[in-house]
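The next part holds the structures, each set out as structure tokens.
Just so it is clear, none of the values below were taken in a lab; they were calculated from the coordinates. Bear in mind that the values here come from a model prediction, so they are computed numbers and not experimental data. Cβ atoms are built from the backbone, for glycine too; each structure is taken alone.
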Structure P
Amino acid sequence: MVLQKLGEVAAYYLDNLLNDNMILGISWGNTMYHTVKAVKTSKNIPITVVPIMGAANVRTPERDSLDFSKELAYAYGGTYHYIYAPLFVNSEEVRDSLEQEPNIKGCLELARNADIILTSVGSIVYKSWKSYLSTRDLYNLEKKGAIGHIGGHFYDMEGNEGSACIM
């Protein structure tokens with residue numbers, strides 16, 4: 001119930017922020033799901049919507065940033081882009097190589113230039129991440145002080161970002 005109400009407030013706020021030709025970046029998760037579902041607009045605003053992260057191996061694909069991009073673009077009469085890459089990869093070399101792919105590079109550039117980023121702060125509790133990360137990866141994150149994430153980027157108590165790769 002709380003997430004549903006939060007989503008309604010966020011959708012209302014977003015509706016009042018958007019203007020023609022804005023770029024909207026979006027992440028994933030339950031809060032974003034409820035926000036996207038709460039968007040009820042009759043406005044036709046030519047916006048561009050782009051995920052700010054790769055695709056997660058989610059149990060519920062309707063809660064992924066790729067679907068959110070499409071749904072928000074349709075709601076406002078805009079366009080959307082996909083980042084055809086996984087959220088996590090095994091090495092910095094793979095990450096760097098993927099970032100050079102034309103589609104991925106273009107989407108990441110759009111995300112970097114977004115006028116608005118729609119995201120939330122999430123925890124690293126095991127049940128939330130067990131489909132995406134191994135128990136060892138989660139243990140290593142906690143051992144290094146990670147307490148939460150924004151768009152799959154992990155942070156410690158002081159707000160410092162952890163390694164770009166899973167420890």
Structure Q
Amino acid sequence: KPYIKWDATTEDRQIVCDIMHRMKLDDFALRNVSELSGGEMQRVMLARALAQEPKLLMLDEPTSNLDLHNQHEVLQIVKNIALEHNTCVTIVIHDLNLAIRYCDRFIFLKDSQIYSYGGIETMTPENIEAVYRIHVHIIECMGVPVIVPFPDEKVEFDGAGAEAKEPLNES
């Protein structure tokens with residue numbers, strides 16, 4: 001099913017039209033790819049993948065080249081489609097605030113190894129500090145967890161986790 005043969009069926013065309021509409025790409029239908037911005041191209045490539053109606057969708061930084069509004073819009077669309085079609089979506093994403101808002105499972109990698117895996121309980125300052133080597137606080141804003149980095153605080157690593165020490169910018 002997911003591969004278009006020589007001639008697209010009416011159903012294939014309808015799937016493409018539906019995805020283009022959901023991704024707000026209707027105005028791009030007749031534009032040449034070379035005329036698209038980086039963000040527009042990112043949305044087109046994602047729509048192309050979604051039109052295949054995969055059972056497993058693997059995305060590498062799907063929000064790169066997108067502005068703040070479009071980052072959230074695209075991830076919400078992907079999440080909705082995943083729920084509607086029972087699609088497993090695996091996303092590589094470095095923006096932890098987007099991850100914490102749109103993902104339900106998390107894998108932290110450190111030194112090419114899985115450092116931590118699990119649900120929201122895995123998203124802790126200790127795990128983030130150990131993997132990213134930056135001190136963070138996780139606060140709640142209007143019911144949404146927000147990761148706030150504090151790069152001026154020194155973090156020492158002892159292999160068991162991270163511990164904040166004195167601020168680096170001592171005057």
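Taking Rg/Rh (Cα atoms, Kirkwood Rh) as the criterion, the largest value within structures P, Q is that of Q.
To which of P, Q does the computed value 22.1 (mean count of other Cβ atoms within 10 Å over residues 28-35) belong? Working shown, then result.
Values: P: 22.1; Q: 9.5.
Computed on structure P.
Each of structures P, Q was scored by distance in nm of label points 7 Å out along Cα→Cβ at positions 12 and 84; the highest score is held by P. When mean count of other Cβ atoms within 10 Å over residues 68-75 is computed for each of P, Q, the one that comes out at 20.2 is P.
Each of P, Q could give relative contact order in percent (Cα under 8 Å, 6 or more apart), but the derived value 13 comes from Q.
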